[in-house]
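What follows are several structures.
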Structure 1
Amino acid sequence: MIKRKLVMACLFVLAVQLARVCLLADTKDQQMTLAEEIPDGTEVSVSGTVEWVREKEKITAVCLRKNQVRYAGTILKESKLVVCIRPDQLKEQLNIGDKVIAEGEKESFDAARNPGNFDQKGYYRKQGIHVKVRADTLEKQSEKSLLYDRIKNEMWKWRKKLSGQLQTKMGSYYGGTMSAILLGEKSGLDEEMRKLYQKNGMGHLLAISGLHMSLIGMGLYSFLRKAGTSFFTAGMAGSSFLLLYTGMTGNGIASQRAWIMFAMRMGAEITGREYDALTGLAAAAVWICLRQPLYLTDAGFLLSFGAILGIILIEPVYAGEKAEKEKKEREKKPVFLKGLSASFAVNTVLMGPVLWFYYEIPVYSVILNLVVIPLLPVAMGAGLLGLGILRFSERAGGGCLNLCKAILWIYDRIGELAARLPVSRGGTGKPPLYLLVLYYGLILWICIWFYRLKERRTEKEQRKTKSRERWVGVPGILLVCLSVLLPGSCWLMHQVQGQVTVTVLDVGQGDGICIRMPGGKNCLIDGGSSDVSSVGAYRIEPYLLYCGIRNIDYAFVSHGDEDHISGIRELLQDQKLGIGIRTLVLPAEKYWDEKLKELAVLAAENGTRIAEIHAGEQVVDGTGEQKMSLRCIGPEMVLSESGNAASMVLQAEYGNFSMLLTGDVEGAGEKQLVKSGRLGKCRILKAAHHGSKNSGTEEFLDAVEPQIVLISAGRGNRYGHPHEETLERLKSRNCQVYSTQQCGAVTIQSDGKKLFFSRKCGGGGSD
């Protein structure tokens, strides 16, 4: 490594860029933009040039560059922004390079509102995009465009056309999958299939990665060389085709990296010089990060470059490559063994980013990829060939695409089989940063040791003296141990509790509360939303995985409103690939409405136990000082109707910690709780019905005497929750009020004596 001066120079540049990202605020696309000075909801007019268009079922997103933003007689300039408009409101077909004008409301991108959730703001910031406009109208001003835009537009049209042909000939399911593999077009992907691939460590097949680029580039180069063309002609043809292919498929990070490395390799071939993969990798990283330093913290960047780094540096350690002359012996090894060592090497390097961004590991991915990757060149080759000859012979082209379909069918069956195996995924939770630093520090030390052993072995062979081989396999064994210890340590950190942790999730307009008991049991109190779609998949499940939770011991449902059950319904339907729910706890059957009955049937169909809980019953976790109870105190039996007043009410107690969880109880329900005599004083209150006007009456607050009140309500909800009168009542009692509207997720921890709380959107403290 040290002998490679260009590599060392590249590492220095990357270190400087990383320091800028972590320590400074002057990196490209990190500063406040002019358009961010405009308040959200402000009516604006935007004129700019179309950069790209992404069409979805419910929305069309259009990226504009060189924008002028007009509002209140003021004109501001914005380099890039996104305009979102419904397809039925888009009257004309847009092309890249068109000059357009749009009118609508300015909006900001959302940062992650819960730990573990997708950071939309950070995602677009890396692309230099900071704001969006939800447009009511979008009209063309001019169709004149630059040559670059016209070329880019033609490639975009070809991409759409080819994707349509694939879906027509292969069907929407397999055609959408093949479009993602060949063209990077993911709009037609089946969501269940996408999740199946991702959860089993096969998700890289669905993205235009370096593997895809290498297969296409080297395939074309090898074909031309065998056809008798020169190094120069074959290299230039391969590089040019890959450049066009990169542009057509979206110009992703992995594609850029693969093209740069391929071009450098072809340059070495043409000039008769030896190609060094590590130098090519470092040069590609510098090229990308000089343009956008924020990519150094991007999952795609780390996974793409990490995979190649693993093959270059770590694979020889696993392969047991001892000296230069023994490389030939390695070539004689079975393909399976060579593939296994490469797979282990990639997984060793990628373990950190996978755990950091996705919080779980696909246990069988090492073995699965040994099966699926060898089939990928066949699928891609048949797909490209099929598309190429369709216009000449539909029968022959269809036959090639049927071969692709057969391979994709095999992929699905392999994924389904792996998902049914025990412990198919290891839910570890997000690792602390210091643990990753220690992990990669040890990997570096092991690699240095291995390569020093290799150098000594080579020197001895040159002197024709005997050398001992007792240490040859030790570095590889140590790397395997590290790859096991990292996820194991991370999992253990998240499982050791000894305290209660309550997190009120930001699920929009709804409720979703996660309770981790000191003895290790995990409970979910409601989980739904009326304004966030797929709240289970995008808000609840990522948080649970972030915390290392793979199974919910008890999922309590207070009542049958959609804003309390929609997410739980999703979790029940997707337990094979998602979060397991062992027991679904419902109120007494007399309070069930139709939605609760449907939920009970769904739970039974998916193997979840159903339990009823009545006033006075409780769930207990732990013993002695670690004992925590979750006691049901409502609804009262005098009520005979379902709805808000019949919501399940729970009281949590752990030492000095006490919390009341009220569902949507209000009005008559609160009065019945007060009369029952079961309602005691609680330090923490989860405000009923999202802080509505009729919740938290004076009589109720007199009985509870809360010091801290948590409110779960969506931003800008149409109900006006939390109501001003309710907030005034709480303020008059000197209650500390935390709302998910302003704070995002609110987390409270207690050891039974003191309280510690934190908010996702800033701040924390203790009491």
Structure 2
Amino acid sequence: MRNLFLILFLFTASIVNGQINQGGTPSSFEFFDLKNIPLVNVDKPNMDQIRIEDDVDSKQGNIYKYGRSVYTNIDLLKNGSKDVLPNGREIYRIMLHADDALALGINFSEFWIPSGGKLYVYNPDKSQILGAYTSKNNHKSNVFAIELLQGSDAIIEYEAPLENEKLAKLIITELNYAYRGVNQLFSSRDFGDSDYCQVNINCSPEGDSWQDEKKAACRISIKAGFSYGWCSGSLINNTANNCTPYVLTADHCAFGQNSYASANDHNQWIFYFNYEAPGCSNPNSNPSSNSITGCSQISYSGAIGGVNGNIGSTSDFYLVELNTAPPQNWGLYYAGWDRSTSASSSGVSIHHPSGDIKKISTYTSSLTNGAWNGNWGGNTHWRVTWSGTQNGHGVTEGGSSGSPIFNSNGHIIGDLSGGSSYCNATSQTDLYGKFSESWDQGGTANNAQLKPWLDPNNTGVTFINGFYCGTSASASFSSNETNFCGSGPHTVTFTNTSSGNISSYNWQFTGGNPSSATGPGPHNVTYSSNGSYTVILQITDNQGNVSQSIQPAYINVLVGDNVSLDFLPDCYGEETSWVINDANGNEVFSVPMGYYPGGSTSQTMESNPTMVNHEICLSEGCYDFILSDDYGDGMFGSQHSCDFDGDFVISSSNGDILGELDESQYPNADFGNSLSLNFCVESSSSSINDNKKLYNFYPNPTSGEVNINIDGDFNIFIYDVLGNVIHESKNNSIYLSNEKNGIYFIEIIKNNNKEIGKIILNR
């Protein structure tokens, strides 16, 4: 196989775990100072250009941007310093510096911490410590984002466990360079960056009647392209009352650099709850908050050239689901809603103007119909005029976009698109996209409506109340893993995530050992056999109410091996496809034409060839790998605009090569229209065929000849998979050239010793 400089890129779903951390203090604080930590200076963005862009955004009513992406490539375990603690654990540290940054956010493109590992992020004076982040923050996407750390310097510290320290992946490829709107204490205005007339949520009487609703509102750090901005939003209830962590915000919040936020961008959104002053006065220091990283897009109005054209013809809503449900001890509220078309005569909006602490704006006159495009006859939005109150005159600002507007019953009836109100123009109006429009007027597709998600049971109700998750019994659970490759045994830890005042638990683990359990757990259950298994949790609360969570095919065990296919397309990757068929000709995995980059991306491929890694769990047996090229020149890229040819290699979980591109047969990867090769897989959990055996046999896999390192008198028997003896010998060499490709068993008998192993025949 060619020796190429390759960047490994995993095609996986981009989902990130929550920002929830375990607390604690870095171990280095007790034993080491900061003198020997490597310092990495990162580039400062072009602030002159950013100020011009921000001025345009302000005039056009775009979201309030506070940060800009700064790209880097730092592997903490390779580029950081390494010290050893007295207990033998290793710590890795590095310091990042960005001139004039007000705060820094750390984005990991590869993030994986083994059990027992701890990651912290802190500033040099140790006044702000984020973490510990542990294996509980891992996700199959390997992506993670850490909230803002105040100041221009950030120290990243990883403490490895005594075992498995090599498993950690901590690569930083992007920083969020915050240049405004991050609540600096030296602000000449209110705490943070909001305008002087804004009213804190806990002022009395303004906030007295809205203590539930405030616990739904959140500040959102939005990433769209290379920019970061502040918006507001709200947790929102659904008719199932099942605590699904939906957040409602504005469609235009997710739009940047002429396109919507990508799936990877969504994984770097950070949601801040309970970020507020404890009283009416501004605090003397940055108040604490609870934050969660990552979400997925659920439904949206397409306000910016998407589903329905432009913001002038839509309600400008955007519904996301948090990647991690907020813990119940945060005390969050899932707000109710009203989808009727009746105009409310009074209510409030709760929001985070300019990314500031939570504020409240009050209206006491009836809402009127409006539209974002200035058409007074439109009906997609509610037009609101704010009222002065005892402690100020709440209005909206950049950063308030997406915030909920509530009617007098505490129900959400819209989300903020924007407007012209500000402290020196309090009589100007703002526009909130109507909840009734967002409900089912955006088209027939589920991703253009709120109805399928907020009324999953199709009840048809017009309104629902909000509630606190956990006030009634609701059964739910999670596990550390659900899918396994190899017969095991595999141990799964089940964790109870049920809500309510629970008096009893009844667990059923089909196919597991033990098969049942009581109590909240966690419970460790072992699975050893091939199959898919159901898990059931039934709970009873203190009032005798029963709730049950049934998860069919929740645990899946496949006896086989996790085969790795490393595939390098040439710069015409869109022409290439492949399929893996089992011995019966059934397709088990495939990649169609157009999957790999090519065509317009050829220049990128030329300068940055990308090896794509496919992890495929295959059961024991033999398979055909068929590779096709639509153009008919294989992956002979160097004859065209590329300066490299394609390549591939198939390997087992222990690193054995099962198949690869044969350069002698296909020079320059020119296999024409297609090539086919056969490879065989055995279980990764098999205990036979290891180097601890008394009698080793080789090569394995073999093309026909098998040699055994044994002397003296002995007998050797070869069996097929049905147990039939197909060969018997007393010689050190055995020839299977006449047999079919597949798996065979070898039995070696000498004196009173007998050993059995597996042979893979692959000619």
Structure 3
Amino acid sequence: MFKIIKWLVLAIVILGLAATAVIYGVLSISLPALDGNGRSNHVSQAVKISRDQLGQAVISAENRLDAAYGLGFAHGQDRFFQMDLLRRNAAGELSELFGKAALGLDKKMRFHQLRKRSAAIVEQLPQADQALLTSYAAGVNEGLAQVGFSSFEYLLTGAEQKPWRSEDSLLVIYSMYLDLQTATFERDQALIQIADIYGPEMVSFLTQPSQYQAALDGSTLAPYNLTIPEFPKQTLQALLRIDANQERGSNNWAVTGQLTTTGAGMLSDDMHLSMAVPVIWYRAQLNYAMSGKVSQVTGVSLPGAPAIVVGTNNNIAWGFTNGYLDTADWVALTDNSKTWQEVEQIALPDGSIEEYKLTLSEYGPVREINGKPYALSWVGHQPYAVDMDLLKLEQATTVDDALLIASEVGIPVQNLMVVDSQGNAGWKNMGAIPGRIKPSELAVQENDYSTLWQHNEQQRPEVKNPVDGRLWTGNSRVVSALDDQRFGNGGYALGARSSQIRDRLYEKQHFNEANFNQLQHDNQARFLQPWHSLLLQQLNRNSSANQQYIKELDNWQGCACATSIGYTLVRRYRDEVINSVFTAMQANLQAQGGSLKYVKRDLEPAIWQLIEQQPDSWLNPQFADWDAQLTDSFSQVVSNLSKEFGSNLKGWQWGTVNELVIEHPFAQQIPQLSKLLNMPTAPGFGDSYMPAVQGRSFGASQRFIAQPGHLENAIMAIPGGQSGHPLSPFYRAGFDDYVAAKPTPLLPKTLMHEITILPANEL
């Protein structure tokens, strides 16, 4: 019997090894070749695609069209599946890959009809831009063809690799629109619902300005000075969790040459986005000639688009944070409003079609809110939303050049931060901004709808070389209080992060790259200090029973540090207090298909007024008084942490609770491959409302620091590797340095690989 068991175990081991060998064999044949020669009908002169020890793509070409081809070739080799997901996500075509499980998401995307819009915009682009997109697409497809075998994602899904088209590059930009601006119109929808249920006074109370304001001109918005609205009688109900929408944002700041040793301006930029494998950005350097001058542009590109999104040409350096201007309005329709229906056909893997009926109007697509029809007028639906003008930054030599370009670029509106080698620094909103002059967070009546929606706003504020030599943005209001009336609030961050950055910049009189790197990793918990005091006050009411928690709060370090248990307690306490106080409102909104999710970031001033004034109508009816409610919130914290991480408080360290987990989309579906596909987990460092932003699968998608003209110390750190292939040596390259806060160099190191593509007709 023992021998039989022995042989069975041996057979299982052999089969396991054989299966592993098969998996690795299948994966290995889809690895791209990184060295060699080829020919193409789509290049005019020789193009070189080189890679350094991080896998950074270095493209050398004689002109910009050929450089676009080279970048496309590298993207096609390393990131095609990621590009495919981005275009499919924007177009609402994921069901063709994943079946009916993706139908809900596809229908949500088809609401915007972005495939049709992209195709129409391509036809309207200047011929030079069309040629650029054509060259890039040719590079993508030929880079993909060079691999020879479909990547494992297509083998697992059984899906076909469809060729890249020019319009797909616009869909990739639209995918960023959806990521960065969906919260704007979803927030407006929630506010419309709140106004419908509780009245406009409640909206004013919930969205009042916070004490955290960091506009560049120092202006502040008038504080809320009305009484707290009466809350309708509440009924007993279970506590609801109110998830906060992840703040698609970023940090950037700059100083003029008067604050650097070199005399050049210096820029810092880190964009906060969801993290997955592969990471969203792709390191690249483009070397090409234009108008008799050699251009070298280094930074990060977005696979699917032929541009360096954030980077430097050694004359200027630029970066972005999400602008959060109000770029959307819901238009209230009536029975007399003209509407019509269109049918979107969604393909499924078996060849069948799911039909999605969409109601349209002259203002935009129509959705019911609280049972009433509203049309969405959104800048993303306008023809000026997307273009190729971002590429003009590559040829800018001064801050003035960059600021002049800003009003023309078709991207989701961003805070452009730019510096130059001459010591200048500037800020301006770059991207599509509707020309209408009266933005509204609540519904707009048809009679008030402005035809200026069809025009991109050209007149926009800017700041250049402030007297103190410092500029900063962090997704809160940047414009003046007066300009805020013109451009509106599209879901601004509170300003706690921006004000902390501002204050840090005024702590020093001279800066270098190391100083900026330190500020990027600043995790001091200034925002949670009042909550820390409140929680201590509550626990000290019964200090003997709460001794172990009080000890952790006394030793909390005042930061979102990996070893801090106290930070976890305070952070979770704030969430539970908000859940408890706003459960009734959340329940009413959910009954109408809504949520406080997109409004939660606005609630900080309101929740403190409620805690301080303790109005009876807002007291959850399951509690005798507000002290009991606040005490119960901490009991919920303890209960939830115990369920999630065990009863030992050491398991509640912030580094564990907020552990950085960057996963491949297929890792959960195929757990056996998770170690192969995912990035290593790392202790949590940082949080929201501070410069060092990090969630479990969210955070700084890159960290960039540069002084144009002095790039030897420039930094570009990315939380993952260049390649999307798990067997590539570049799959995880750079990740360890990222989590260790090491300054990964921007400029390429020694080139290790090189592909040369020659014109097909060249002898």
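Only the coordinates and a few stated rules stand behind these numbers; no lab work does. Model, not experiment: these values are computed from the prediction. Cβ atoms are built from the backbone, for glycine too; each structure is taken alone.
Computing Cα extents along the principal axes in Å, for residues 366-701 alone gives 87, 62, 35 for which of 1, 2, 3?
2
When distance in nm of label points 7 Å out along Cα→Cβ at positions 422 and 710 is computed for each of 1, 2, 3, which one produces 1.8? If you can, show how the numbers build up before the last one.
Details: 1: 3.6; 2: 8.8; 3: 1.8.
Corresponding structure: 3.
Quick check on the output: -1000 is helix-only ellipticity at 222 nm (-39500 (n - 2.57) for each DSSP H run of 4 or more, over all residues; to 500), derived from one of 1, 2, 3. Which one produced it?
Computing helix-only ellipticity at 222 nm (-39500 (n - 2.57) for each DSSP H run of 4 or more, over all residues; to 500) on every structure in 1, 2, 3 gives -1000 only for 2.
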